[in-house]
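Visitor: Structures given as structure tokens follow.
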Structure P
Amino acid sequence: MFDAFQFQYFFGALVSLVVITNPPTKIPLFISLTVGMTPEQRRQQANWAGIYSFLVMLISLLAGNLILALFGISFGAMRIAGGLVIAMIGNQMLFGGQTPNKAPLVRRNKEDYAFFPLAMPGIAGPGTIAVVIGFSTEIAEVSDTAQMVSAIVMTVCAIACTSFLAWLTLRCSEFVANHIGPSGMQVLSKLMGFLLICIGVQFVGSGVRTFIAGG
């Protein structure tokens, strides 16, 4: 059973990651890149895209603090910067018709798109990495070792669930696109954009408090 602390990290990370990755908006990208592929090839692309996106987010979580320390960036500064990036992405989605971590719809000679552009920057792009590192800085400030380990485990579970949802969406891309339609996907993108702005503001507020406190 989850206690309140575990639920806070799992649910907070899951909502933030699902909103920033916004799997349904990757459907047009996936369909355009896999035109002419066999069903088996499409399945392979979706499978590896899910695996790669999980690994990118996991590495960002585990190595995020090390990267910050290497460049002398404080936790507060990272949260403020990450929050601003997330809020700007949300603003583009809400008012500019953009999607988070948008990648160009281009085809390459080598038909392997699982890592680029599907997993990165399609699913685990700059906004997603900023969210993950933001949670990484929060976890690093947990004083109790047992709670810190618990927070890491819960965040990894949220990353796994997000990657699974992205994979499931790609696997069902043609079905979803046919039933939601362009208008439905646009409405969903606007909603996700508003939620991203809220998450970004929350990150900025948390970062300002930490920065003022000397972190």
Structure Q
Amino acid sequence: MNVSDLWQRNHPWASIYSFGIDRPTLARPVVRLAFGSDIDLLYRATSAIGELPAGASVLDVPCGSGVALRGLRQGQGLRYVAADIAPAMLARTERTARRLGVDDQVHTEQADIARLPFADGEFDLCVSFTGLHCFPEPKAAVGEIARVVAAGGSLRASWLHTDSGLLFRPQLICGRLSGLAGPSASTTDVRGWLAGAGFVDIDVVTSGALAYLTATRS
């Protein structure tokens, strides 16, 4: 069983993560304590969604409980595809979309990052928040994301990076041992994978154990 299989089975941690990430007042101190990171970087990163024009297409993978939907505006007129390997996460995203009043723009789809069921260049923006470390093969995941992002489109992502030092290594090790995390990657690795997959203007910012990136598809 790999990490994707475990998430697909709705591990109890999925409920804990969803409960916390959807409550900023709880997430801020917990993420600061556990990962030395400012979770508001994630919340602010979702604003890229709200800047898109009507008719644009967004892929959110893995969508989790729908944390990125806070960036989607009511009546914005986007095609927003929330993809995840876990049916329970898709159900949570649907509930979040209804609560935020954006469910008319959101379509959920069960999908494996290794074989996304989407056409080449189908999306103007891909968001992948706290996701890369949950993929069994992160390099292949980057390549698959690159395939479905249109030329001129962009990627916004965050992940637990492997070059965060000894202080946060126990968290990564525990994630691997529990089966909840894959091998993850260093910021250097991810930069190289993105460049090799056709992304330019790659910018990576670290905040404790978490890294945040933006990149544009050439």
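Visitor: For which of the structures P, Q does the calculation of FRET efficiency 1/(1 + (r/R0)^6) of positions 46 and 142 (r between Cβ atoms, R0 = 35 Å, to 0.05) return 0.50? Intermediate results must be reported in sequence, preceding the final value.
Guide: Numbers: P: 0.50; Q: 0.95.
Going label by label, the one that fits is P.
Visitor: If helix-only ellipticity at 222 nm (-39500 (n - 2.57) for each DSSP H run of 4 or more, over all residues; to 500) is calculated from each of P, Q, which structure is the one that comes out at -26500? Please report the intermediate quantities before stating the final value.
Guide: Working: P: -26500; Q: -11000.
The value was obtained from structure P.
Visitor: With relative contact order in percent (Cα under 8 Å, 6 or more apart) as the yardstick, tell me which of P, Q scores highest. Working shown, then result.
Guide: Values: P: 45; Q: 20.
Comparing P, Q, the top value of relative contact order in percent (Cα under 8 Å, 6 or more apart) belongs to P.
Visitor: Between structures P, Q, where is mean projected area of the Cα convex hull in nm² highest?
Guide: Details: P: 12.8; Q: 10.4.
Sorting by mean projected area of the Cα convex hull in nm² in descending order puts P first.
Visitor: If you work out mean count of other Cβ atoms within 10 Å over residues 38-45 for P, Q, which one comes out largest? Spell out each step's value before the answer.
Guide: Numbers: P: 13.6; Q: 17.9.
Going through P, Q one by one, mean count of other Cβ atoms within 10 Å over residues 38-45 peaks for structure Q.
FYI, it's all coordinate maths here, none of it is from the lab. Since the model is a prediction, treat every value here as computed from it, not as a measurement. Cβ atoms are built from the backbone, for glycine too; each structure is taken alone.
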